[in-house]
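Below are structures written as structure tokens.
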Structure I
Amino acid sequence: MAKMGDNENARLDEAARAGWLYYVAGNTQDEIARKLGVSRQSAQRLVSLAMSERLIKVRLDHPIARCMELAAALRQRYDLFLCEVAPSDPASTSTTLGIAQLAAAEMERWLRRPDPVVIGIGTGRTMRAVADQMPAMQCPQHRLVALVGIGKADGSASFYDVIIRLSDTVRAPHYPMPLPVYARSAEERALLTNLPSTRSLMALVDQADVSFVGVGSIGEGSALFKDGFITAEENEALRKAGAVGEITAWSFDSQGRLIQGLLNERCAGAPLRQPAKRAMIGVAMGPTRRAAIRAALTGRLITGLITDEATAEHLLRR
């Protein structure tokens, strides 16, 4: 008798085949039903299963004129080396829809290069969504290096680790950062960042040809607070100090200036350069992140942006 796992795998195999026939080969559901020897209703369910199980990842190749115009305007206003704008879905509450796919496509372009490159990788929900969109690849010539740790003060780790997941997908050597996001004190941070292994890791970060990072908010909606890296009191202290956003856990004000003291003196991740020394692509969208994105652009904390149509329009209003 076949095991339950075998039946499930066979079902997913059939769904993947149906998904390929529909989205890649362009078959109708009637054609899929005939080719797979199932009813039209079964073919429809298999295609739906392929999507719900994320067996199929769709990228839009047609350039949408409005998005291209917005991207060009943002590039000019903020002197960006790269800007991509995804269409907005007014009914969606997602903070990654569209931009995760665009960022994955840009990361894939870097990974397709024959010459070795070093790619810096941030963490968090957005970057995890980007990693989930990456196709399986073989990239032994490249190196992925984490820009921030994932540990909390209590020793637990974030659900949104990215670099190991990404490395497993693209088969590239990876260098995680075995440090907490925030040390317990400035003295502990100095001790951790002066370890020989940490100095070697930071030297590799300085060699990064490009980095991909999320841009988070401070205050209401702060992912650092939601995920347990900072307390409500620390979140409020940052807000009162003028912080509007964070990149790899480094907080900054509305002009993109790093906040002095507070959590920044305990941040154990790779230093956030101002202005950015190399290609630094921010991937972010949504109303709660608009102030943070604008500040990051103003302060030259990022030199590239991948966002959505509604956010782009807001950034260009003033």
Structure II
Amino acid sequence: MSHPYSALTPEAVLDAVASLGLAPDGRLLSLNSYENRVYQVWLDEGSPHGAAIVAKFYRPGRWTRAQIDEEHAFARELAEREVPVVAPFRCEEIAGFVVALYPRRGGRPPNLEDPAVLEWIGRFLGRIHAVGASQPFKLRPALTVETFGLEPREWLLRHASIPADVLDAWKAVSSQALDFVRQGFEDAGEITCLRLHGDCHPGNILWTEDGPHFVDLDDARMGPAVQDLWMLLSGDRAAQSAQLRHVLAGYEQFRPFDRRELRLVEALRTLRLLHYSGWIARRWDDPAFPAAFPWFGTQRYWQDRILELKEQVALMSEEPLSPD
């Protein structure tokens, strides 16, 4: 049985864009995206949308149309508040796909070693969260221990995704890691959940001389504010503490940050690791995934995941990160 994306030929992409009233000049470039298919499409000279636009073909069956509309409404709400988020200008259902068109916005990866850059990003995250806290998502899911940890773990076990000779070790350490994750959430207490970007890693932040702009709200959901902060941190504990201090210096100009959420940094990192393995396994019928992740499913892959989870258990046993 062919995958739905097998029908998405270059001709089909250009025809879909043309059906939305634009005039492609025949050139397109596939952009780096696995969950969806995203293309830069050049337009005939004189187009009111500029020389090129970005066309996103959502993965069939992942989100309902109403959930996608909720994502787009959040993006437009942010853009209307002059928060630099790239929002779509058109969205329609075409040939089995929800297709969204975006203005093309260039940029380069942010230099996260520069304290001024971290503070600048922090300011915009504070503004995003100030808007995100004003009302909840009604249809999009929340980031929880169940949705990002238990559910992918159970899926992997149910579908026999893990080689037999490392299965017991992975089951044991993943169960232990989830116990520590739950304890982290209990220790943090009652945390406010808000509308998040959801996947705020450096690849989803583009930098220009005018500062950052944020792209790809596909993973927008309800969750704790720190989910959009911790992926900006890297290096040893001292380096992460310094980075966090600069991010919060900008963030708290627009919104207070609850320091109890710092207990969730390593717990959220652990959930992302479990969710990532489950995500690749679920998408294995998409030909792009075996090509992009040929090492997935090997004994070495799962041995590395076991070591990774053991490291997370150790980190979750330590005192939480502090910017002070």
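Read-outs throughout are calculated quantities, based only on the coordinates presented, and are distinct from any laboratory measurement. Values in this document were obtained by computation on a predicted structure and should not be read as measured data. Cβ atoms are built from the backbone, for glycine too; each structure is taken alone.
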TODO: Assuming 117 is volume of the Cα convex hull per residue in Å³, for residues 171-282 alone as calculated from a single structure, say which of I, II it is.
DONE: I
Task: Structure responsible for 35, 22, 17, with semi-axes √(5λ) of the Cα gyration tensor in Å, for residues 67-186 alone calculated and labels I, II on offer - done: II
Open item on the list: As an exercise: P(r) over Cα pairs in 20 Å bins from 0, in percent, calculated from one structure in I, II, equals 30, 53, 16, 1. Which structure is it?
Closed with: I
Open item on the list: Quick check on the output: 3.1 is distance in nm of label points 7 Å out along Cα→Cβ at positions 163 and 243, derived from one of I, II. Which one produced it?
Closed with: II
Task: Among I, II, structure where distance in nm of label points 7 Å out along Cα→Cβ at positions 43 and 219 as derived comes to 5.4 - done: I
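State the single structure among I, II that was used to calculate helix-only ellipticity at 222 nm (-39500 (n - 2.57) for each DSSP H run of 4 or more, over all residues; to 500), giving -13500. Don't jump to the answer; show the numbers that get you there.
Working: I: -11500; II: -13500.
This figure was derived from II.
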Open item on the list: Comparing distance in nm of label points 7 Å out along Cα→Cβ at positions 83 and 123 across I, II, which structure shows the greatest value?
Closed with: I
Task: For distance in nm of label points 7 Å out along Cα→Cβ at positions 155 and 275 computed as 4.5, the structure of I, II it came from - done: I
- [ ] Using the calculated result 1.1 for distance in nm of label points 7 Å out along Cα→Cβ at positions 259 and 291, pick out the matching structure from I, II.
- [x] I
